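K.L.:
Once you scroll down, you'll see the structures, which are given as structure tokens.
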Structure 1
Amino acid sequence: MTRRTKVVATLGPASNDEATINALIDAGLDVARIALAHGEVADHIACIELVRRLSKEKGRTIGILIDLPGPKVRAVAFPPEGVVLETDATVVFVPAEADESGRTASSAERIIVEHATLLDEIEVGDVIALGDGAVGLRVTEVDAESATANVVNGGRLQGRPGVNLPPARFSLTAPTAHDLALLDAVQGAGGGVDFVALSFVTSAQDIKLLRQAVGPDGPMLVAKIETTAAVDDLEAIIACSDAVMVARGDLGVRFPPEDVPHLQKRIIRQCVAFGRPVITATQMLESMIQAPVPTRAEVSDVANAVFDGTDAVMLSAETAIGHHPVAAVATMARVAERAEREANYVQWGGRLGRQQNTLMADATSNVRMTAAMTAAAWRAALDVDAAVIICCTRTGSTARSVARFRPTAPIVAMSPSPRTAGQLSLTWGVDAFSCNEYANVDEIVWYAVEEVFQMGIVTKGDIVAVLAGSPDDPEPVTDVLRLVRVR
């Protein structure tokens, strides 16, 4: 794969059948996202198992990311065709638990909200944003049964849009009991998922609670940064997470829209310095929900995320309910690959070497050693024009550490753990493969080079940089770097 930035696509009604998933994989899909806020558990399980089967048949490692709803309040679904809220119109909000109208859908006049304490958490004058914030209403009256609001910014609503309430009075925290029930129901499907994303994280403690639920050997945890509290606690959240998502939709509700690009750059920069994979998400190719081609501004947005250093770019509604899911993935892959040709990764790596010194003060000696060895591998690969950097890794940390430097040489990860290979599907520039267990470092290095030679990645005369560690060490550490000429 010449493209280094990974493509995450959300599967949904428009894309969860066998033919479409096959086409998505061919178009460049790296990670399939399953949004558990929508649909039925049985359908999610079937989709996970289908992706696992098809990726195996194609000989591709496709990661599975399940996205927990978190404490997000949603409206009861609107009619399939959607509705339009006109500016200056009056709308009534009713908690679903207290709604006695007998209606099964929200409407332009009456929005039923799935949140029992809704009326306790809003006051006259509050602004309620719907969906990704394009539709806004100001509360004019609250009584014991409902709240009345005036539409400040009108627009179209469909599906089950989020209802963004004032965070100061919001009572729910992540992960919710519903999150944990969903996680328990689906995480074993298809042999297990690779990533679990937690919505509306507010502090590092939220991630620690989810970690207790999945266990030490569970999937990687992705913290979605979409609240003001998460931005305030950003460094601590990144430190205790396995990956991060820049969830720009809700960030744009909680911050002025002009702040979002700068928050995106800040979050990506810190994630890369920490060696945490980072996904840039929301509205990247939004017009392709309907149109077969994106706008020029959307193409620029994807390219700029690549220039920022993101590990992955994500499609949401474009592939879940859009009319052109395969075209959206193919477009995303092409734009990312083209942008990579313009990125100055040599300068990036040199700058990162200085950044990491300030972040390693509290790290363990093994983490510092791995960071130092991977920095040396990046420099050595440049100096000898290595054909590939091979990371022999049990947990994936070596490959993620190398990837921070955005080396010009391809990165191949060899791991005896199929789970690790799946979890590296989100990391920039890494092609991951499963391999056998070996008894010592000499065997690990020799067989790794032989594998990439047999796969046609290198030819005779090429120089290969190999990173490894002793299989006997009780704690994972990368302490071997060898430069090998293929003979």
Structure 2
Amino acid sequence: MLSEKMKILFLSPEATPFAKTGGLADVAGALPLALKGLGMDVRLVLPLYRTVRNGDFDIYPLGEDLEIPMGKQRLKAGIRGFRTEEGVPVYFIEREDFYDRPHLYGNEKGDYYDNFERFVFFSKAALNILEKISFKPDIIHCHDWQTGLVPCIIRESSASAFHADIPTVFTIHNLGYQGNFSEEKMSLTGLRRGDYFHPEGLEFWGEISLLKAGINYSNAITTVSPTYAREIRKSEYGMGMEGVLEKRKSVLHGILNGIDYHQWDPAEDSDISAKYSPSSMEGKALCKTSLIDEMGLDGSLKDRPLIGMVSRLDKQKGLDLFLEILDEVLALDVGLVVLGSGNEEIQAGLLGVSRKNPGRFSLRLGFDELLAHRIIAGADMLLIPSRYEPCGLTQMYALKYGTVPVVRATGGLDDTVVPFNPKNGKGNGFKFRAYTGRAFFTTIKRAVALYRNPKAWKNLMVNGMKEDFSWPRSAGVYMALYESVARGR
């Protein structure tokens, strides 16, 4: 029998507020807090990156260093502790040559050459600290390829090992990142090659795949939306892993991510020009006016549609479609605000169009969290034309801020955006299915047409603002899964 207070260990390569490159960090930061709110004993393990060292975190040493076997070597790992304001214990794996670097996974030249070593070491050290801190979890929840080796290590462990037989849940945040490395590194894992390096194990086209390891050896697999869980079992979205996932479909679950309404709520957001809510919408117009002024746009846009985009600028996010129809969109007599960075060719294309349309199109390259809040609050609609999107959080933020999402029907975008029906007033946005510029443009044109019906548009905005994508809702689904896995069902 399980105790009433389940013990959960989160292993993640990043988590807010300590280290972040994307949505994974938001999930690994927020979900433990929500689970703690449901009565679980949740603890988090991360690498001790430079961002943690340089941050305002009162971390403290936890006893003597551990010795971690890496092939023929034994490398030392320091352990540091921290407790969040909400009372969640956090443990950091310390090794300066692996983690004290300017970035988490690589730089402008590409991934770090030793990422395999860095995260095999992290996975082993994370398990080895359990006995040191006297914490034996009911479930270990692993996130993305960087922790994919953990279920293998547990399976290989002797019965006397402290972490032997602990069930694992493995979450795929984005199947595009697989952790594929040369088979020559197999000895560093400590696993017997013949038992694990084969097509039913972690071998993937002649290489080691840490993602495949997590998929094949965990007790349950989750991904971040129900639709994405179905999509990744098909060749169009499976990135070569569709057959592996199809074999494990009985333990594959799609659980929609939540968002943190403490950070994303226009009624409480101090980073926007004016606060507002469904019952008091005046602040939305003030946010729009302020954004137009800040971005140097024509003042006449205050009475016309202002379209925003906050995104990584690459083809996965549909920026090739956006560039294809950009001139046509501007011809609809709208304003455009884009924030993001990414592919140099796409950036150059956007810069060229913005320079030809001063006062109509404002582009900011890079990322600015505060500006992202102001764009989402000030725009009338937000474009998210992703080629694929495991979950997506931006559309959920937009809905809360009364900013109408225009999205491609894929992954979590399809799960969260419901096409607006003017006849019955139901729905919260606009979406298209075919990955073509024509389908995208036609959908934007429909949204612009509805904007000119103020009553219908306000109804649409309020519908979105009343949606609930809070973490406690998603945490309850995870809790049920943990209980099922821990009981062996």
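Every number here is computed from the coordinates shown, using simple stated rules; none is lab data. Every value quoted in this text rests on a predicted model; they were computed, and no experiment measured them. Cβ atoms are built from the backbone, for glycine too; each structure is taken alone.
K.L.:
So P(r) over Cα pairs in 10 Å bins from 0, in percent, for residues 311-446 alone, computed for just one structure, reads 12, 45, 38, 5, 0; which one of 1, 2 is that?
P.N.:
2
K.L.:
A value of 6.2 was derived for distance in nm of label points 7 Å out along Cα→Cβ at positions 167 and 303; which structure in 1, 2 was it taken from?
P.N.:
Derived from the structure labelled 2.
K.L.:
Shifting gears a bit: If you work out distance in nm of label points 7 Å out along Cα→Cβ at positions 63 and 407 for 1, 2, which one comes out largest?
P.N.:
2
K.L.:
Shifting gears a bit: Tell me which structure, out of 1, 2, gives 1, 5, 12, 15, 18, 18, 14, 10, 4, 1, 0, 0 once P(r) over Cα pairs in 5 Å bins from 0, in percent, for residues 159-430 alone is calculated.
P.N.:
Working: 1: 1, 5, 12, 15, 18, 18, 14, 10, 4, 1, 0, 0; 2: 1, 5, 11, 14, 15, 13, 12, 9, 7, 6, 4, 2, 1, 0, 0.
Of the options listed, only 1 reproduces it.
K.L.:
Here's another thing I want to ask about it. Out of 1, 2, which one gives 3.3 for distance in nm of label points 7 Å out along Cα→Cβ at positions 343 and 479 as computed from the coordinates?
P.N.:
1
K.L.:
Going by percent of Cα pairs over 22 Å apart, for residues 207-294 alone, which of structures 1, 2 comes out largest?
P.N.:
2
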